[in-house]
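Since every read-out is calculated from the coordinates, none of them should be taken as a lab result. What you are looking at is a predicted structure, and each value in this text was computed from that prediction instead of being measured. Cβ atoms are built from the backbone, for glycine too; each structure is taken alone.
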Structure P
Amino acid sequence: MPTTLQPRLTNEQTQTYQREGYLVYRDQVFSQDQFTGLKSYFETLLDALPAEFRPEAMDVPHFAHPELFRWLFDDQVLDLVEPILGPDIALFSSHFICKPKGNGKRVPWHEDSAYWRDMINPMEVCTVWLAIDPSRRENGCMQVIPRTHNTGNLGFSDYAPVDTARNVFPTEITRIQRDESKAEAIELEPGQASLHDGRIMHGSEPNVSNLRRCGYTMRYMSTRTRFNDAKYGQFHQVYLARGKDHAGNKYAEPTCDYSSIVELRALRGKTGH
């Protein structure tokens, strides 16, 4: 695949991301037509969900809906992460996380890396959190604790159980290992995004407002990162998005439907990250 370096981040923005572990991107990620198309496609997927399915758990939708690669492989996104990851980029994962108005679940404090552990090495993932809806304090926007991607835990804090009736995930970073007083709320308008390191501590409050909150997380890694296909290939795939491979990874075909993997993940209770 061709490599095109058209960075959308300044050197200062890239340095901010590396230092803080996250960056708020106020420009529109996609053109208006592209964004409208993505939101419309999401609404179609949401409407098709069974009544008992929580919309927060729309994980890895691209496995069963390869049409999403229209956006996941778009240069407008890849040019955004290239200054961080370099010119050789793989898609690691994606997730529509939609908190319905009135009863949207809380996302407990966590590090994405804690869910991936020995799936990838090194643990270098950049997530583009694209706002489909307005994401504000009132409807449970994401919060991050800056610079926690570089703490001694290196993305692997200790976790304790939480109530799954109220929380999206069953565990949370222990209180002694997180300092919520330093948390920063990331408020976004539709089409804007934040970028965050896979090791940073983040979470969000429940949505009890009258405003739905949906974001699409598009997760990328350098192709110098090795995916443990031997252990995890049966229920996860990675895709070459730009450039060439450097780690000997096996890449899935973006035009193929991998619904069987989605079914296996559901059987194993894997509904997030």
Structure Q
Amino acid sequence: MGSLPVGISQFLIQVQGDRRHQLLEYAIAQGHGVEIADFTAPGALDDGARRAELVSWYRSRLREVEGLIGFHAAFRDLAPSAVDLRVRAASRDRVTECLDISEELGATYTVFHSDVSMQILNPDSLSQWVQRQAAFWREVMAGRTAVLLLENCAEPDPEITEAALDAIGLESAGICFDPAHAHLAGALWAKARAQDAWASPGEWVAHLGRSVRYLHLSDNDLSGDQHLAPGGGTIDWEGFLAALSDCGLSLPAVIEVPGVEGARETEQYLCGLGS
């Protein structure tokens, strides 16, 4: 594939679903890391037998992985910043469950989605959202060994992600930056605000700097979160990699493109941009 592009320390393959075996074998053969994503599905958590089967399988196979181990936690319907205390308690239970599995499997990083919504456009609402985020994550991470990574999802700009991380205030917390989410969400919020421009993924990196600890890589053409291979959408990947380099960052990067062929295509494209 050639040498890694500047700004990326290693590739990780996201492993889940029916292609689990094939994807893991590819990661092992290439010397890549692995991001476990099977436990994003509620069924894998609520079915005790299925959960035990998956945990056992990963514990036996992860010994063969040379690279980093990451864990993508559940995200559907979770609301860490919920005003309703019962909703927040349900989210805490699911988050705790995922952290337990992540630690059992020896993952270094555990990724959770943010729960940003249109309501935080109001400055007062944003401040309250940040405060609830901080209280929630400080509570659930108490005594934990895993590194907490918050992934940008619907945030219109990096200041919101930065504010949440600063308020959490834990050395063991950082950002999983998804350039495809920033690209798409920025465009959608700009349209809602009747603006013509929004922060590019490279500008996000320049703003957040060393708070970014980990990457999720895919592309889109602004029509949806398509999970295209980089180069298949409209993200400026050269500018993004240059921003990583300018910040002195070299980060683990999860390929979030379906299948082994998607992983190969991603590697070939990014490595082809130069080291």
Structure R
Amino acid sequence: MGEMLEHFFTRMGARVSFRERVRPRSWRDEADDLTLDVLRDAHGEYFSIARKPGSETELLVLDVDAKDRHLLLMSRKGTEKHRFLLGHDERHWFVASIPERTPVSRVRDAKRALKPDAVLAREHGLRSKEVNRRVNAARIRQGEWFFVPVPDASVDPHRILRKEPLLRSRGGNPHVCDELYRDGGITVYVSPDHPNGLTEDQYQALSQKERGRWNWRVMRRDPKVYVRGKVRHRDHKTVVLEGWHEVFGNTETLAAAMRNVVFLD
């Protein structure tokens, strides 16, 4: 199986390593059975595919877009199936989980499945060659984030934050925004034990001893977020947003492999 799969990775210009998994290295984990990751050695980045000993999970490549350097991989164990888009974005290789509600079989459809409904609605009517560009008439994309212009956004100037990070709850390197404004959402209390946050009721239900174990951070779950100016990230080209843009994350969080990740800000 390894030799067969390696052929497809070579077609898109990538290296791949297969091994038995001793313990998880990444949150990209499918049913504690399969781990997909991007690692680095002396020769640069490569994909790492690890399965636990005795795994019955099958791996199939459904589609390869060699020109765009993307590949659609499916894992199958009995009736359970998961799809992953693997590819190159600007400077680095990546792995993205595709929501199970969209059982795609082509790379181009996987890219569409990763777009939130608000972005798809704005892109309606664009020519097919434009919809997967990082910048088109409907929005700007930087990594997993989409920025949709909102010319009439109502923003309280006293609540604008500067040099503010934008990230998902599992950590990683944040996208840093010149100006950011958030509105709405649910207040949550975040700690190392509860990285996705507890609601007010859940937090108050903890014992005083449990609450005293950590320095809790008060954050907002799934707020509306608007950004303006430059957005920087070390893995992506800096984008410049003229006027306020609403922020939307890709749909990867809807996949079973990402079910514990939420948008905290």
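Brief remarks on what is shown
- Comparison of P, Q, R - label where FRET efficiency 1/(1 + (r/R0)^6) of positions 97 and 233 (r between Cβ atoms, R0 = 25 Å, to 0.05) is highest: R
- For relative contact order in percent (Cα under 8 Å, 6 or more apart) computed as 22, the structure of P, Q, R it came from: Q
- Value 40, 34, 29, calculated as Cα extents along the principal axes in Å, for residues 33-136 alone, assigned to which of P, Q, R: P
- Identity of the structure behind -3000 (criterion: helix-only ellipticity at 222 nm (-39500 (n - 2.57) for each DSSP H run of 4 or more, over all residues; to 500), calculated), options P, Q, R: R
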